[in-house]
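A.B. asks: Structures incoming, each one as structure tokens.
Nothing in this text is a laboratory measurement; each read-out follows from the coordinates by a stated rule. Because the structure is a prediction, the values reported are computed rather than measured. Cβ atoms are built from the backbone, for glycine too; each structure is taken alone.
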Structure I
């Protein structure tokens with residue numbers, strides 16, 4: 001047996017094999033049969049950092065092949081939305097083992113289960129409630145996590161380059177990623193009387209540079225105008241883009257617990273006069289046509305905005321183009 005301790009260390013720490021798996025491979029890799037207990041004692045004797053019991057159980061039951069790629073572009077898009085919102089990727093802080101895992105915790109079992117469901121190839125666990133219930137935690141947190149794999153490690157280093165979460169420049173802004181982001185860290189509030197509606201995406205843990213140089217421009221590239229709110233360091237979707245935002249992610253929630261996040265006032269899907277008329281002169285001409293009855297429109301609940309459906313908006317544009325010649 002040639003330097004068995006070094007070989008066992010590499011198998012345990014870098015290949016992420018369990019003591020049981022090392023035992024099964026011991027004749028092939030080490031030249032002699034070692035029992036599970038012998039492998040364990042050699043690791044302890046040579047001060048090789050041991051995994052926690054829960055990690056060891058997960059790894060020993062894993063059938064993931066650490067040598068093949070399991071993550072495709074669709075899964076990366078899911079991972080980006082998952083990590084923009086409630087999800088996380090982590091390595092064992094004690095061993096700094098090579099492979100990482102995805103995990104999520106939520107007060108809603110349905111959301112935790114849905115959030116982790118995009119990683120089926122990594123065998124996610126079923127949602128389990130935490131046992132700690134006290135004044136600070138009156139309700140359990142539902143936890144899910146995947147098994148560890150090198151593909152997740154790539155995403156960990158992409159999102160946590162120095163151990164702290166940072167938005168990567170190549171973050172995917174897709175239907176899937178923004179939907180997951182909104183489900184995990186989004187909110188909507190409306191006040192009919194004041195014509196006020198606001199959709200926000202929580203970004204308080206991200207830097208100003210991440211928000212203003214990466215996320216806001218990428219949202220704009222898919223037709224969603226947004227701004228950073230300095231007071232909370234959140235992203236607020238501009239009122240004129242709320243309709244476009246929900247057109248992009250979908251008008252219904254995929255999970256019942258967040259149906260309320262898709263309760264959007266219907267008038268926000270209409271075109272505002274300010275979005276059609278380019279300047280004050282055009283707006284005055286538009287109001288003239290409205291008063292003359294040349295174009296039909298509706299008004300916002302508070303009566304402060306002229307609103308047009310798609311056909312009405314196209315007709316108004318044509319009228320403005322003709323009258324501007």
Structure II
């Protein structure tokens with residue numbers, strides 16, 4: 001194992017590894033030769049040059065179109081979108097081209113494209129730089145979507161995304177960038193489509209995604225002091241969803257809370273609850289509960305931002321609501 005490194009450094013080191021491993025891997029994006037907005041690509045241009053670390057115009061649509069074309073021509077582009085919100089400018093290329101071409105060509109073409117998108121609430125970035133849009137991508141056949149929480153997964157899932165022959169949206173939460181963990185000096189690809197039980201428990205299952213895994217773990221520790229044994233499942237992959245791991249957990253606990261940072265309305269939580277009801281309804285002893293943000297744009301005010309983002313106390317309240325006997 002290496003010494004503890006930051007989440008963002010794990011991303012950077014994995015990009016270096018994959019660029020060295022495969023000459024077809026290229027990195028595209030605005031200011032990527034200078035490190036991008038948070039330094040994930042810093043130093044790569046010095047190592048691999050401007051033909052593989054390519055600065056682009058400030059046009060997400062153009063960048064995504066270029067990346068799709070490069071993928072069709074045999075390269076493995078990794079696109080950095082500065083903020084997840086800006087991917088709205090490239091939805092035609094991503095949704096109507098990258099996600100559909102394998103299907104529309106009967107498997108004759110593939111689009112090995114990785115899209116790194118950074119989002120999440122924190123720092124007062126406001127409504128145009130803070131959204132969690134995973135539910136949009138979940139709705140699109142042909143896209144794989146991953147959302148690593150741990151440093152280890154940040155590396156393993158990025159390596160898996162780059163080596164995948166289909167487009168993968170890789171969701172980063174900037175609130176995780178400076179969290180620390182350990183990774184192997186050489187990163188092997190993780191398996192896309194597998195959730196992980198990161199804390200075993202017997203009373204309630206909390207399924208969380210991205211930064212909310214840390215929130216759920218903190219809530220579980222506090223609840224343990226009151227005798228409530230919470231099992232925490234890190235979703236890891238938004239699409240395809242590992243419903244089997246989730247339903248196995250619910251068969252043990254009988255209760256479900258889903259926690260994500262996106263707004264509750266039309267969110268990932270709704271899909272998870274619907275899937276659980278279809279697959280394991282008889283195992284539930286109380287209604288499933290969703291924890292998420294209110295249906296409003298993300299505020300820029302630090303005070304309002306703290307009220308907006310789901311907290312440890314919100315998860316605790318939801319867990320206790322599934323335990324009416326307490």
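A.B. asks: Who wins on relative contact order in percent (Cα under 8 Å, 6 or more apart) among I, II, i.e. which is largest?
C.D. replies: Result for relative contact order in percent (Cα under 8 Å, 6 or more apart) over I, II: largest is II.
A.B. asks: One of I, II was used to calculate Cα extents along the principal axes in Å, for residues 75-186 alone, giving 40, 36, 26; which?
C.D. replies: On the way: I: 40, 36, 26; II: 43, 38, 21.
This figure was derived from I.
A.B. asks: For which of the structures I, II does the calculation of distance in nm of label points 7 Å out along Cα→Cβ at positions 11 and 123 return 1.9?
C.D. replies: Value 1.9 for distance in nm of label points 7 Å out along Cα→Cβ at positions 11 and 123 corresponds to I out of I, II.
A.B. asks: On Cα Rg over 2.2 N^0.38 Å, which of the structures labelled I, II is highest?
C.D. replies: Working: I: 1.36; II: 0.99.
Going through I, II one by one, Cα Rg over 2.2 N^0.38 Å peaks for structure I.
A.B. asks: Tell me which structure, out of I, II, gives 1.00 once FRET efficiency 1/(1 + (r/R0)^6) of positions 235 and 315 (r between Cβ atoms, R0 = 41 Å, to 0.05) is calculated.
C.D. replies: Numbers: I: 0.75; II: 1.00.
The value was obtained from structure II.
A.B. asks: On FRET efficiency 1/(1 + (r/R0)^6) of positions 67 and 171 (r between Cβ atoms, R0 = 30 Å, to 0.05), which of the structures labelled I, II is highest? Show your work: numbers first, answer last.
C.D. replies: Values: I: 0.60; II: 0.95.
Largest one: structure II.
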